[in-house]
Structure I
Amino acid sequence: MRHLNVVLKYALVLLLLQACESPQPAAPSPIPAESRQMLLVVIPDADAIQGRLYRYERGAGQQAWQPAGVPAAIVVGYNGLGWGRGMHPSEAQPDMPIKREGDGKSPAGIFRLSTIFGFAPPDSVSGFKLPYQHVTEVLECVDDTASKYYNRIVARDAIDSVDWQSSEKMHKITVQYQLGVTVDHNSDPVLPAGGSCIFLHIWKSANDPTSGCTAMTAENMQAIAAWLDGAQQPLLVQLTEPLYRQFKATWQLPEIGQ
């Protein structure tokens with residue numbers, strides 16, 4: 001009997017060791033299976049201001065991502081990238097601070113793309129497959145962290161009581177906001193001071209960074225706006241090259257340059 005107990009204990013120890021050594025199941029990709037369009041932005045490191053944007057699409061059933069269109073040059077915030085608030089895990093990354101209001105950083109991570117905005121009147125716009133928001137003289141993006149409208153685009157004349165001291169008056173940004181796309185960063189829920197008014201938009205030049213958006217030529221912005229389709233649940237994935245390599249397998253990201 002004593003010998004049997006020793007054998008059983010030994011077997012139990014082996015089972016426990018095997019359980020500890022067994023690989024844990026990989027965390028599922030934060031990219032939804034339903035998403036069929038991706039804009040992938042990659043910059044060299046967290047302090048860089050220039051990078052490349054790649055377009056991809058895929059069929060149903062999480063098929064492999066396929067390139068759509070040609071890569072485009074982009075610029076990001078004048079202080080590079082900070083870890084943003086979107087569909088990805090919220091844990092901070094080594095050598096990359098959390099994105100904050102006014103830090104001059106564009107957000108890194110995974111974000112939904114929800115709305116196109118522009119100066120053209122709605123009755124002159126056709127072909128867009130995302131909701132279109134007309135930039136009028138009263139349209140503002142609120143960046144006052146104390147406002148209940150923080151990180152929201154609102155029409156000043158539609159608000160009963162204006163409670164903000166600071167905002168982007170979008171109609172006055174005459175070149176960059178001729179056409180753009182809203183990036184759903186820090187949007188659900190909105191964290192005060194977590195970063196606001198993040199867009200894809202037209203750049204001033206290839207050497208002029210933004211305050212926290214991602215910008216490109218007018219031609220590339222037009223092509224992307226026409227390509228995006230709300231029914232395909234489009235996403236922006238924005239990373240440094242090291243983070244891209246780190247998450248490529250677990251996030252099931254496409255090979256850049258293809």
Structure II
Amino acid sequence: MDDRGRFHSAARFYARYRPRYPQALIERIAGHCGLDGTGRMMDLGCGPGFLAIAFAPHFEDVVGVDPEPEMLEVAAAEAAAAGVSVTLVPGRSDDLGAHWGRFRMVAMGRSFHWMDRDATLRALDAMIEPGGQVVLIDAANGGTAWEAAWRKVHDGWAVPAARAPAEQRAAPGWERHEVVLARSPFRRVARARAQYAATATIDDLIGRAYSMSATTQAALGTRREAFEAALRAQLRAIEPSGVFREAFDVEAVIAERP
């Protein structure tokens with residue numbers, strides 16, 4: 001994963017304003033993988049620990065790994081509030097190795113694109129037990145006027161150095177995760193999906209922007225107030241009520257060895 005500090009100042013906004021993974025999807029993954037409360041699970045690039053916390057009831061031991069100390073502090077508070085036990089460790093994908101021990105599952109939520117994906121999968125092949133899984137989870141929403149406006153303002157103010165992964169994914173040569181998995185040891189792929197609706201206020205959507213690596217408050221610096229004013233004005237012009245409907249499509253790619 002990229003340099004520590006990229007998400008500095010984002011953690012509390014991430015925990016409060018990013019959508020959580022629906023419990024229905026967690027249960028579908030658990031059913032597909034035959035989880036029975038035994039074994040170890042790693043949430044790699046855990047951020048505030050959403051996946052580690054959600055999967056904790058399905059494993060004996062859950063480890064969350066992230067390079068950002070602020071994220072790990074928030075994850076500890078989230079786990080305590082949820083009443084689950086999660087071991088939180090500072091680390092990066094290029095720290096992976098036998099010293100971490102063996103895992104039944106390694107899950108990544110919106111983090112795999114930050115990594116050297118081929119190298120990460122090679123490292124995980126030595127860490128994941130026979131019959132174990134790599135699980136990649138992402139959520140998409142889009143298609144409404146307000147979402148397009150939010151993205152336009154976000155991208156216009158984004159700090160270029162922090163925008164790199166998103167730009168790579170939009171480039172013609174970017175390989176989808178499934179293509180990378182197909183040449184890895186984990187090339188047998190299944191999918192699980194859940195959809196749900198929600199609403200968000202203007203303050204929610206501003207908070208979500210501060211959770212993004214390219215528009216954290218630390219990255220924006222002295223431009224923060226102007227950015228917030230521009231985003232607030234754009235959203236208010238589209239929906240004077242200040243309440244926006246969202247539709248999320250959350251997909252898990254469950255990858256196993258043949």
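When distance in nm of label points 7 Å out along Cα→Cβ at positions 35 and 187 is calculated for each of structures I, II, structure II gives the greatest result. Here helix-only ellipticity at 222 nm (-39500 (n - 2.57) for each DSSP H run of 4 or more, over all residues; to 500) was derived from just one of the structures I, II, and that gives -4500; the source is I.
When Cα Rg over 2.2 N^0.38 Å, for residues 67-122 alone is worked out for each of I, II, structure I gives the greatest result. A value of 89, 41, 33 was derived for Cα extents along the principal axes in Å; which structure in I, II was it taken from? Working through the options, I get structure I.
Work out which structure the value 135 belongs to, where volume of the Cα convex hull per residue in Å³, for residues 83-178 alone was derived from one of I, II. Working through the options, I get structure I. With distance in nm of label points 7 Å out along Cα→Cβ at positions 107 and 139 computed over the structures I, II, the top value is the one for I, the highest of the group. If FRET efficiency 1/(1 + (r/R0)^6) of positions 131 and 147 (r between Cβ atoms, R0 = 41 Å, to 0.05) computes to 0.95, which of I, II did it come from? Considering all the candidates, the number was obtained from I.
Only the coordinates and a few stated rules stand behind these numbers; no lab work does. Everything numeric here is computed off the predicted structure, so don't read it as measured data. Cβ atoms are built from the backbone, for glycine too; each structure is taken alone.
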